[in-house]
1. Tell me which structure, out of 1, 2, gives 1.3 once distance in nm of label points 7 Å out along Cα→Cβ at positions 66 and 114 is calculated.
2. Using the calculated result -16500 for helix-only ellipticity at 222 nm (-39500 (n - 2.57) for each DSSP H run of 4 or more, over all residues; to 500), pick out the matching structure from 1, 2.
3. Where is distance in nm of label points 7 Å out along Cα→Cβ at positions 10 and 34 largest, in which of 1, 2?
4. Of the structures labelled 1, 2, one was used to calculate semi-axes √(5λ) of the Cα gyration tensor in Å, giving 33, 23, 11. Name it.
5. As an exercise: log10 I(q)/I(0) by the Debye sum over Cα atoms at q = 0.27, 0.33 Å⁻¹, for residues 50-97 alone, calculated from one structure in 1, 2, equals -1.01, -1.31. Which structure is it?
6. In terms of mean count of other Cβ atoms within 10 Å over residues 18-25, which of structures 1, 2 is highest?
7. Tell me which of 1, 2 gives 35 when you compute relative contact order in percent (Cα under 8 Å, 6 or more apart).
Structure 1
């Protein structure tokens with residue numbers, strides 16, 4: 001997937017992946033905004049903090065359905081190249097709420113990262 005792919009295409013791919021087996025594991029690597037300060041690759045954009053806060057909130061809450069609605073235009077403007085991967089993940093989980101274990105959230109050098117394990121409580125209790 002690329003940042004040019006539309007949300008519907010990302011969700012459809014995720015659904016295809018999620019439908020391949022009763023249980024599916026994914027490793028998703030996705031950058032948040034890269035415009036969180038003067039040292040950031042894209043320099044500072046005042047919209048980046050709120051954008052990343054909503055993505056982090058969704059991950060912490062296991063609310064991957066919220067990631068379906070990430071605006072691809074805003075994500076591109078903020079250099080948040082992870083948007084397609086988040087939407088593939090959301091499609092693969094069919095909108096299920098997941099339990100999250102966030103191990104790190106921060107923006108070294110102006111790029112936002114959230115490191116988390118997500119699991120389906122129906123499978124792993």
Structure 2
């Protein structure tokens with residue numbers, strides 16, 4: 001059976017390797033990387049099959065409160081291990097394609113860019129122009 005989307009299995013495998021090297025906590029399914037690895041072949045096949053068939057749908061993200069230095073908390077979203085693998089596949093494929101579309105000075109969610117660099121750019125421009 002032919003899949004509508006060309007998602008190489010090797011790409012899913014390498015995405016898992018990147019997720020594993022980054023570590024991280026379990027998501028809403030309470031599945032750690034170690035638990036995910038216990039059924040690695042089945043788990044990676046399920047991700048590949050759903051992505052290649054166009055039926056992948058991300059699960060909810062676990063909300064984890066993180067204390068702020070200034071008081072209060074901020075909410076950190078922790079995706080499941082499987083969703084991190086799927087996101088890595090998408091980023092690997094679409095990142096280079098979309099990079100050519102973005103302006104050279106846009107910063108949002110781009111490798112090597114940050115909010116601080118965006119603020120620095122605004123500051124430079126505000127001094128350069130009236």
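Bear in mind that the values in this text are calculations on the coordinates, not laboratory data. The structure presented is a predicted model; accordingly, all values stated were derived computationally and were not measured. Cβ atoms are built from the backbone, for glycine too; each structure is taken alone.
1. Numbers: 1: 0.7; 2: 1.3.
It must be structure 2, since only it matches.
2. Numbers: 1: -11000; 2: -16500.
This figure was derived from 2.
3. Details: 1: 1.5; 2: 3.2.
Of structures 1, 2, the maximum of distance in nm of label points 7 Å out along Cα→Cβ at positions 10 and 34 occurs in 2.
4. Values: 1: 25, 16, 10; 2: 33, 23, 11.
Derived from 2, not from the others.
5. On the way: 1: -1.01, -1.31; 2: -0.99, -1.15.
Derived from the structure labelled 1.
6. Working: 1: 10.4; 2: 13.0.
By mean count of other Cβ atoms within 10 Å over residues 18-25, the leading structure of 1, 2 is 2.
7. Numbers: 1: 35; 2: 26.
It must be structure 1, since only it matches.
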